[in-house]
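Undergrad: Structures are listed in the sections that come next.
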Structure P
Amino acid sequence: MGNNGTENMAKGGALSIRNATKIYDPEGVHVVALEDCSLDIKAGEFVAVVGPSGCGKTTLLNIMAGFDSLTKGEIYLDGELLAAPGVKPKPGPDRVVVFQHGALFPWKTVLENVIYGPVIQNQMSRSEAIEIAKERLSRIGLREIENVYPGQLSSGMQRRVEIVRALINNPLVLLLDEPFRGMDSVTKSASHECLLELYDIFHKTIYFITHDLEEAIFLSDTVAVMTTRPGRIRMTIKVDLPRPRDYRMLSSEKFLKLKEMAKDAVHEEALKAFQRGERELA
């Protein structure tokens, strides 16, 4: 892949979530979204977060991204306080979010989309950003679409472009909220390969939300299973499968055992949610 030997070293990005609690109280409706949720994510670790719908996975992502605040507890990034009661939420270039529905500028080409962040923030000159963007797009086989507009691309291609756009800003943490949900299996497979290749190269800390247990295990180092609301970490499953990963692993005994363990835990939590009369959100 031609990296220079320094690229794939994690340079920070350790997250420490300590007793995170989030209570929403609009018009007196007391909703405890997170309660005493604790999780440590090492610098450069890929953590997939699974659990019943409405369990607080996205709430936690939004707090880490700086879009929302904590009611109790703290979140640290490399030992620096990121979120706590009374701390004003603040997004930053050290944390980049990729959402399920995408956020590419439809009026800009793929290349213009990718270079936008570092150029507008004066992190790079336009020519430097173009050079790096072209090199990144080439690595994952997207160089031929650099002059295409997002509307002409499939959802899978758009998501891959967004991940490249996120990485060009050199963040410490990538926050991915079900980026591949709703894709057909072929598109999803191509997107997995792209993300894994970029992870093997750049080794960024990743917090990845998904409902797909196979996806969670195939991509991650650790699967964190959340309880039904109020969300906390029920268990973490270490995925000791070698990297680089390929699809032959999906039928291995070790993979199937990990999937069964995760499935049992998520099923128990989903059953609790159902018994409490909570509706699964589509």
Structure Q
Amino acid sequence: MTDITGRNVGCGRLLVIGGRENRTCGTGPLKEFVTLSGARRSRIVVVTTATDMPEEVTAEYATVFSRLGVSSVTELRLIGRTTADDPATLTMLEQATGVLISGGDQSRLSMLVGSKTNVLLHRRLHEDGLVIAGTSAGATALGRWMILGGDGATSSVRIGPGLDLLGNVLIDMHFAERGRLPRLLSGIALDVQYLGVGIDEDTAIMVDGDRFEVIGRGVVTVVDADRATVADAGHNPMALFDVRLHLLPAGCCFDLEQRKPWFGPTREEEE
């Protein structure tokens, strides 16, 4: 059984965008999102919970998606747990082929964790072939845990539960542009079993099962502390030994289970 994109139902994709994606000429991560969601037949829902400018954000996305041939773009403003559990909300999400979670303040997305919206997105991603994208704050929220704030000092980095659509990964965004390697290292030091993934602006990872491919104009930084030793994690500066660091530009891939990077081919080309 296939969906409108021609893919087998059940092979949903995640598109995790580092923020400030190109919203003018219809290229890069947003073009990939539309393609995966069904191209001109896409039914896109933009979740604007994180932003304090929902109308402006939705209008920008509607414009760029229109340039890419998409006419069905709907805003979903979830302002509390009640709306996240509302049957009308769930119906809208059931009909979508692509869901985009906008940027803003990721702490506002905390109320979605464990909601009926969260459960539905998880099910549709894994069973129905739904494509889910998150940008900036929306990207951070896709992991099992998300960074809520803080700088590079471990004691100041705040971590909270995420939507758990991408397990065992801690995501940070605007990565190179805002010098966030110390913050990501500090977050990973709190629990070294997680992979740290820092994504530059106008750059994304396209997650398909247990692998991802990098798209866009920047770099994705992967921090693997699985074999690391952490000393004085609650102090500044901390001591952190034997961390592996991978820098992945567009076209590079990464196996999340084996924790191994490589230069293409993509999974489709391998098959």
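Undergrad: Please state which of the structures P, Q yields 0.05 when FRET efficiency 1/(1 + (r/R0)^6) of positions 82 and 226 (r between Cβ atoms, R0 = 25 Å, to 0.05) is computed from it.
TA: That value comes from structure Q.
Undergrad: Compute percent of Cα pairs over 12 Å apart, for residues 90-145 alone for each of P, Q and report the one that scores greatest. Don't skip to the end; give the middle numbers.
TA: Numbers: P: 71; Q: 65.
Going through P, Q one by one, percent of Cα pairs over 12 Å apart, for residues 90-145 alone is largest in P.
Undergrad: If you don't mind, there's one more thing I want to ask. Among the shown structures P, Q, from which was the value 4.7 of mean projected area of the Cα convex hull in nm², for residues 50-121 alone calculated? Before the final figure, lay out each step's value.
TA: Working: P: 6.7; Q: 4.7.
This figure was derived from Q.
Undergrad: For the read-out helix-only ellipticity at 222 nm (-39500 (n - 2.57) for each DSSP H run of 4 or more, over all residues; to 500), a value of -6500 was computed from one structure; give its label from P, Q. Intermediate values should be presented prior to the final figure.
TA: Details: P: -11000; Q: -6500.
Only structure Q yields this read-out.
Undergrad: From P, Q, which structure was relative contact order in percent (Cα under 8 Å, 6 or more apart) = 19 calculated on? List each step's numbers first, then the result.
TA: Numbers: P: 26; Q: 19.
The value was obtained from structure Q.
Undergrad: Given 7, 32, 37, 19, 5, 0 as the derived value for P(r) over Cα pairs in 10 Å bins from 0, in percent, which of the supplied structures P, Q does it correspond to? The partial results should precede the final answer.
TA: Values: P: 6, 28, 35, 23, 7, 0; Q: 7, 32, 37, 19, 5, 0.
Only one of P, Q returns 7, 32, 37, 19, 5, 0 for P(r) over Cα pairs in 10 Å bins from 0, in percent, namely Q.
Here, each number is a calculation from the coordinates, and none is a lab measurement. Please read all numbers here as calculations on a predicted model, not as lab measurements. Cβ atoms are built from the backbone, for glycine too; each structure is taken alone.
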